[in-house]
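Where a number appears in this text, it was derived from the coordinates with a stated rule and is not lab data. Bear in mind that the values here come from a model prediction, so they are computed numbers and not experimental data. Cβ atoms are built from the backbone, for glycine too; each structure is taken alone.
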Structure P
């Protein structure tokens, strides 16, 4: 399937914004949705909308089959060893909070250490801050190299025998850095710590094998990988999940309820209280089918090529600072000299180009970069070199505009 055919499957791309053809460069915030995903969600609501696991009628059975079928698709997609290790959540943020609250608070004590990095998304910082406050554990940070990468020597120096949890994003949503999480997991395990991976920015763009990574927990969201909003996945090793208490309680996750005591269902359902995100899970299953039809390897190569092209195209732009390493995922974060990122994004929007501006839920990283905010262009399988050219030309016009005005 060529890029033109791929783009035709995304109806939202066929429009103009402010009189210009839409150039959508904000997929790190949320990706656009192809027809197969839209149709899968629509079909659920039109043809077999029903709750799961409860009724024996035809619609309920069909909904349950599709919902649990999506779980099996996720299992294969990330190579989990069983469906018991695949828990549907509201997203990566919820998944990381589950680990911090259910596993972290139960296992940590005073003197223990939680190790993360300066580049983490707030969703992989704040839950650990709260877990540390609740248990007396210490939160430590792996330092970054000048280009925004992680040195394994620094990981080894930071992780000690007191470290119980290491939590690292696989791909930075700001720098595009691809972290060596497999090697970090090995270091964590040698010290007796568990490895938590935030896969929100990696899972949509590259092949993920949780068994090969040997991570203990892995979190990601559907909406960044062509799926619906409001649904995500927590992968956890079965032995760990079995010993964890649920993070939420109510219907669906119970086995038996008495007046004063209750027991829980087996994995994975003991972590899925209430009516689950049925349509979302089905949509995620359709997104997985879509991505696998195109091929994660092909997606990664396409984005890597775009990132290289963009770096070459933009590196000579006067007054433009690009952050992050040369070898990166399809993310380009930058600042234009003397122009606030929000102003850059506003002018680009007038040209029909959608980018993100702000701190990207990564304020500690902004402090490390010595900036208050940045602009970010993020690429996905439907973006083209022509769109990069439009971005480059628009940035030059933006610079000229603010130079002439002020």
Structure Q
């Protein structure tokens, strides 16, 4: 039934890859992290979204050309091994597991935060159990196989996009929103550090395009499909993020957005309460629920493929590289990732999970850009300035993340290096 070095199936074309990317991006970022970043930098969160988009473009193009040249599961974990060193490759995979597991936990908590009011229950004590229930349900879907998962994903993403468009139209046409000028959005002279922190938080919201690269072994014609899918995904998501942020800020103040993101994980539901349209809040809640599920679904896909690649190399237990022949799914890796996400969910803090994700994902993409700089002239799809800007922006932004989270992240880096040495010795002994 299983094969330890099983091959995955190439079943995703450009539409499927774009849907995968959008499903990873249009969720926690737009429904939760805008509120979190607003608490850091106020109305300037709108410009932070634009700046983060620039960082995402550089990193997205670096990921795209690496995936086009080396289309296997594992993303930067595999690129690091090929173009840098085993230690840096391992650290990329290690940090990706922690970063995106934290993002997945944020999505699960966000899903529960939006669903509870829809069910007529506002008790926060049910937040974690409901988040775990959603995680279990999506794990079962992922275990069905990439084709069925992609079909479910298309339904989820379609619903989310329609709801976001409705949110933008209703928020600007049916109410009397407050006016916003460029002066209102521009960060104060004494808040550039906070602005940089907000950019780092919002950059994480864009990094769902990385799922396209980590699924490289399951994409058709990867050299053509992956770059196109990454660019299209980022273009659509950037436009929606910015419009949603502006709409939110025109209807409520930044402090309120932050409060609802930190306490209830449902800031856009509060914004929808300002709309003078019956049922608008319920519509927003449905869209938020599907968006969070989409993010969680795609993170389960991406994380399990990275863990599969690490199991193949012996950086993680080799039992995690088992692939079911009937479905082509790395089932042991999928279940292991679900358990890790569930453990982080039990912490129950949306802001802590997202801040931790910001630091670790910035380190991950710094390594991605370093790999892109090692590409030969004939392998490059874009100028070298792209990965240079991506590398500098990631390293710079990482120093503006909350200091407590920063030290925890450094600790996890050290633990990862120690584990890598132990794993290599165990692998050599066997």
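Supply the structure label, taken from P, Q, corresponding to relative contact order in percent (Cα under 8 Å, 6 or more apart) with the calculated value 37.
Among P, Q, the structure yielding 37 for relative contact order in percent (Cα under 8 Å, 6 or more apart) is Q.
Looking at structures P, Q, which one was FRET efficiency 1/(1 + (r/R0)^6) of positions 51 and 211 (r between Cβ atoms, R0 = 35 Å, to 0.05) calculated from, given that it came out as 0.60?
Going label by label, the one that fits is P.
Here mean count of other Cβ atoms within 10 Å over residues 11-18 has been calculated and equals 19.5, so which of P, Q was it run on?
That value comes from structure Q.
Quick check: -0.62 is what I get for log10 I(q)/I(0) by the Debye sum over Cα atoms at q = 0.10 Å⁻¹, calculated from one of P, Q. Which structure matches?
Checking each candidate, the match is Q.
Using the calculated result 30, 22, 11 for semi-axes √(5λ) of the Cα gyration tensor in Å, for residues 163-306 alone, pick out the matching structure from P, Q.
Answer by label: P.
Assuming -24500 is helix-only ellipticity at 222 nm (-39500 (n - 2.57) for each DSSP H run of 4 or more, over all residues; to 500) as calculated from a single structure, say which of P, Q it is.
Computed on structure Q.
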